[in-house]
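Right after this note come the structures.
Each reported figure results from applying straightforward, stated rules to the coordinates on display, with no laboratory input. Just so it is clear, the structure is predicted and the values come from calculations on it, not from any experiment. Cβ atoms are built from the backbone, for glycine too; each structure is taken alone.
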Structure I
Amino acid sequence: MPRRGWLRLAWWGGLALVGLPVIASCALLQREGEPWWLARRDPSGQAPAASTTGEAVLQVYAARAARWKGVVGVHTWIAVKPSGAPSYVRYEVMGWGVDRGVPALRVNRTGPDNYWFGSRPQLLVDVRGEGVDTLIAKVEAAVRAYPYPRSYRTWPGPNSNTFTAYIGRAVPELRLDLPPTAIGKDYLPGGVPAGTSPSGTGFQLSLFGLTGLLVAWEEGVELNLLGLTFGVDVKDPALKLPGLGRLGRP
């Protein structure tokens, strides 16, 4: 085959590799009915009631983003409850209102495990009991140190997933394996070209979150192209594709 033919084949193959998973995701997530701003945002029942739970609890969640962003991406956040605390504290980064001077870093906007505009959140990390108060203290210190508390950019970051990944790197004991649909997780603060993976079990190279490579025990091998993740999870066998996320063992 002539060189031009190979280049054409590679172009169409790459386009299909990106486009088909995104189209499939769009079809799977197609919803009818009430507008997104009226979709359910009540508790999902995954966080134990603070009023009857004396032990410390630390949880990380991911839910499909609202509107068109949900086709390819998720929104992530962290909820903590120290021992004996009467309520949870939820930390997340959001873009709404930032252009009007509202901080991107939000605290207690809603409950720890609430639906995100109709999307039931996936529980990524759930640690409780002995030693968790120490982890919560580390998380809270990392929240205070987050370098973009007043900045938000949907793509390639810093966004909600940049924030959660930052916390994961600062507290590697969480072994946080963010979904491949967590666009922005590969945006390394300060524009540094290399760092640890969000799980703390490997390393990654990243060019401003636009392209890069991650190799880690928890995440597997991930290739980032324009913020979209292609990869293979070896520890818990699965393919990772844009839009669709993980295809394989949960």
Structure II
Amino acid sequence: MKPQLSLKNTNLNEKLTSEDYKKKLKPLQEKARLITHKCQSKKQSIIIVFEGWDAAGKGGAIRRLTGLIDPRLYEIHNIAAPDATERTRNYLWRFWKRIPEKGVMGIFDRSWYGRVMVERVEGFAKEEEWSRAYREIQWFEEDLYNSNIKILKFFLHVDPSVQKERFEARGNDPLKRWKLTEEDWRNREKWTLYESAIEDMLTRTNFDFAPWVVINGNDKYLARIQVLENFIQHCK
């Protein structure tokens, strides 16, 4: 296991200027592009997991990560609630089906960690099920790692006031209003419960072979750069 992570240890006050962001973005994207070509030549697969609070900027970070990468070398999986068929199977079944082929990067916008976050907090999984999942997820990720797949997991963290501002901005923007639902507002009422579940997740699943990185999502410029920098460091 790696050193213990905590949301509380994340500096959410750090910011990056627009000028610095523009200077750093393209060179980092070029390095990310070269890494994926190198991985393809070596038949090395990569899995990147994105988790985070609603409106933390996962989509924007993913778009910048993949900005210069050959579309043939990555696939993005936007994970929603399981469908009727998936609910009849083990919760990991639908993720095994999405494991990338050799030399390809699989990006998961939400993931199997829903078992120990959403399903735990909302009561979709019994306590014995989500408690057991920490061990099952470790075995799952060890299997992937032992199959020559690099794994990196990001959690985009924001404070409640920033999330509220972004929700209100979405609600006032006709082009983004579709992103905001009553469920988003309802989930804010369970912030403390989600926070506790996230802390447990970071503590119990931060593995050397599949580490978590907590990203400062309060500043979207900084978050995108942090994602690229950590991707390059871990996958080079």
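Identify which of structures I, II gives the largest calculated value of FRET efficiency 1/(1 + (r/R0)^6) of positions 54 and 182 (r between Cβ atoms, R0 = 35 Å, to 0.05).
On the way: I: 0.65; II: 1.00.
If we compare FRET efficiency 1/(1 + (r/R0)^6) of positions 54 and 182 (r between Cβ atoms, R0 = 35 Å, to 0.05) over I, II, the biggest value is for II.
Here FRET efficiency 1/(1 + (r/R0)^6) of positions 118 and 206 (r between Cβ atoms, R0 = 35 Å, to 0.05) was calculated and came to 0.95; which of the structures I, II was it taken from?
On the way: I: 0.65; II: 0.95.
The read-out comes from structure II.
Out of I, II, choose the structure whose coordinates give helix-only ellipticity at 222 nm (-39500 (n - 2.57) for each DSSP H run of 4 or more, over all residues; to 500) equal to -14500 when calculated.
II
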Among I, II, structure where FRET efficiency 1/(1 + (r/R0)^6) of positions 134 and 174 (r between Cβ atoms, R0 = 25 Å, to 0.05) as derived comes to 1.00
I
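With distance in nm of label points 7 Å out along Cα→Cβ at positions 126 and 190 coming out at 1.9, pick the structure among I, II it was computed from. Mind dumping the intermediate values first?
Working: I: 3.6; II: 1.9.
Only one of I, II returns 1.9 for distance in nm of label points 7 Å out along Cα→Cβ at positions 126 and 190, namely II.
By the measure relative contact order in percent (Cα under 8 Å, 6 or more apart), tell me the structure among I, II with the highest figure.
Values: I: 16; II: 37.
Checked I, II; max of relative contact order in percent (Cα under 8 Å, 6 or more apart) sits with II.
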